[in-house]
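Quick heads-up: structures coming right below.
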Structure P
Amino acid sequence: MDLLKLALESAIAAGRILMDRPSAFEISTKSSAIDIATQMDQSAENLIVERIRSARPDDAIVGEEGAKVTGSSGIRWVIDPLDGTVNYLYGLPGWCVSVAAKDQNGSLVGVVHAPSLGMTWQAERGGGAFLNGKKIATSHVAELDKALIATGFSYSREVRQGQAEAIKKLIPLCRDIRRLGAAAVDLCHIASGGVDGYFEVGLKEWDLAAGALIATEAGARVTGGESDDVMVIAANPKLHQLLQDFLGA
């Protein structure tokens, strides 16, 4: 099956079950008390894995909730079945399903499906980026004082202290700051011009695999993320340089 079609169909199917919110949540913690998962994270991941394995049994798969399938095809799927679990738990919009397929050179296709927003972003390497089927591009804002900046905060309380200092210095200089709650959606908002710049530290491969491709295909420069202690910065090239200089990243 076509990789992009499979990614899109899998993300939409997972979004469908996530929109049917349970009456009670089973909550587990991961790296810290504020890094949580619910039974719905696992259910969504199981559905996506089953669909991929059925269509492409020779592909490898890795998922945030523990999926780990070896493969021989040279294609590896990277899944975040529910990015923005805290938003989801509290009934806030903006959570998403992120599905990407990678080869040895990086992401080939990426889909970020945010059903609570009615927004589905997708991209294929070299083919541009699209929101709900329409081609998109980053904003052209090139001055910090006109830029709306998105960010997120680490699950580590110690790391948050440093992040708070960066926000304190940045907020008098930019138009405003948004904390939306899902890294993949933040990157996609860069792609479609919903925000002008984005930075965050602590991201994992599944946070970036689809969203970074979508942002890049829309004209953004995306740097960092080689490990979870390397800050990710995304923006159009001119604003990216300003943010990089300001943040010292």
Structure Q
Amino acid sequence: MSKSALLARLPGDRTGDLAQTLQVQCRIPSVHAKQGTLIADEGDFADHSILLLKGWIGLSKTLISGDRQIIDVMLPGDFALIGTEIVPVAACSVEALSDVEYIVVHPMAANGPDAAFIRLRKLMAASILTAQSRTSELLLRLGRGNAANRIAYALLEFYVRLEYVGRTQGTRFEFPITQQKLGEFTGLTNVHVCRTLRRFEREGLISHPDSGTICLEDVATLCALADIDIGLLKEEILMRALPV
């Protein structure tokens, strides 16, 4: 895959250049997975990290009863620590929420002295911090928010993160996640998700220009429903300066 192709996938940041370095200089191939593929199961052996190039990935925990909670959603350009060499166990399940392409980075490579891996370790530290910030915002709404609050927050979080890596057209972006998975992310049933999205459409807050995309038509009202300041949210959940 050419450098220009990777940069086209991840515009607006340096992740595409890092991906190119990992693939070409460090000879780490990318991996493809279809929507619905279980990439890693909670408790499985895992000592690696993932750099997502394309698509959406869900990180989830499951009760013995089978009820699932998506604890974070990886978007293009995101890096996630799935397991470590010292504790080689997947702390959560990793599922492709859409068709995805990603790079798997194993310990021997990640711990190398090359400049690419020094940058990768910087990206890992920054990603862990921003993921913690996202988790805090989500937990606050799971504990205190109603359905409208949770759904509005989720839509705004996806929008802010995708805008950051140049994956939006105005306030329109690809939205491959199903209502079931959105419910697993927001802690709501399919019925609640469906009713809330329909309400947002009726009130002109969102629209679906075509299948698989969504447009936030009234960001200000969505921010009020989510109880957020969008400028402050960007400061808290985005990297201020990507590692060089």
Structure R
Amino acid sequence: MPLGVFDSGVGGLTVFRELIRAFPDTDIIYIGDTARVPYGGRSQEIIVQYALELARYLTENYHTDLLIAACNTISSYALPAIEGELGIPALGVIEPGAQSAVKLTKNNRIGVIGTSATVTSGAYKQAVARISKETEVFQAACPLLVPLVEEGLLDGEIPRLVLKMYIEPIAEKGIDTLILGCTHYPLLAPLIRELYPNMAVTDSAENIISHVEAKKESGLRVIATTDTGGAAESLKTKLVGGIPITKVFLS
């Protein structure tokens, strides 16, 4: 049975990319809700509603037996509702990112950048606390980063200024490790590492593979979005090459 991967937009393709590399013979289906991105400023009720619509699309059309929420905002709020309604496992990206950061930090001071919803949920603070009581977590909500990535603004003066505006206040707390708490943010990782060369940077796309059990199938690859146009095609090509995008409508 296929793996179903879903996100608020195309940022979750960073997770999709790692999955297709790790599991070349597994059917992997992706849907990004590009018509309604970003989710980070929305209410918990709406986040859960949208997440359920994406999950239903995957299960009803592709009979997926594992759902992967390639979105920190969805992972923070919607997994219990998805598992409760659909009755199949739903894996989030919070725990893998937290585990990696705790392993990387040398001074037990970790920073998290994420959407407003992810930061407000406290999901990373809770996940880190379950692993290490000695580690402090400093968070920054970054509402402008997802729109920058969705528009393909990954380098240059504008993203540099925005990243420094968000990261500098938590960098001043002495963090030595930064969690990219949104699956869009790995696309900005090269710039972040350039701005903060002495800071370890980790994200869930790199760490989720060890949490997935996959079956050998035909290696089907499907990418669907709820809207097309803009920078979605160029970002998709940058991340996963020539896999075509199919536009779908959610009911």
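None of the figures in this text is laboratory data; all of them are computed from the coordinates on show. Note that the coordinates shown come from a computational prediction; the quantities given were computed from them, not determined experimentally. Cβ atoms are built from the backbone, for glycine too; each structure is taken alone.
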Matching 17 (relative contact order in percent (Cα under 8 Å, 6 or more apart), computed) against labels P, Q, R points to structure P
Computing Rg and Dmax of the Cα atoms in Å, for residues 117-212 alone for each of P, Q, R, the value 13.5, 39 comes from structure R
Value 2.5 of distance in nm of label points 7 Å out along Cα→Cβ at positions 141 and 205 was derived from the coordinates of, among P, Q, R, structure R
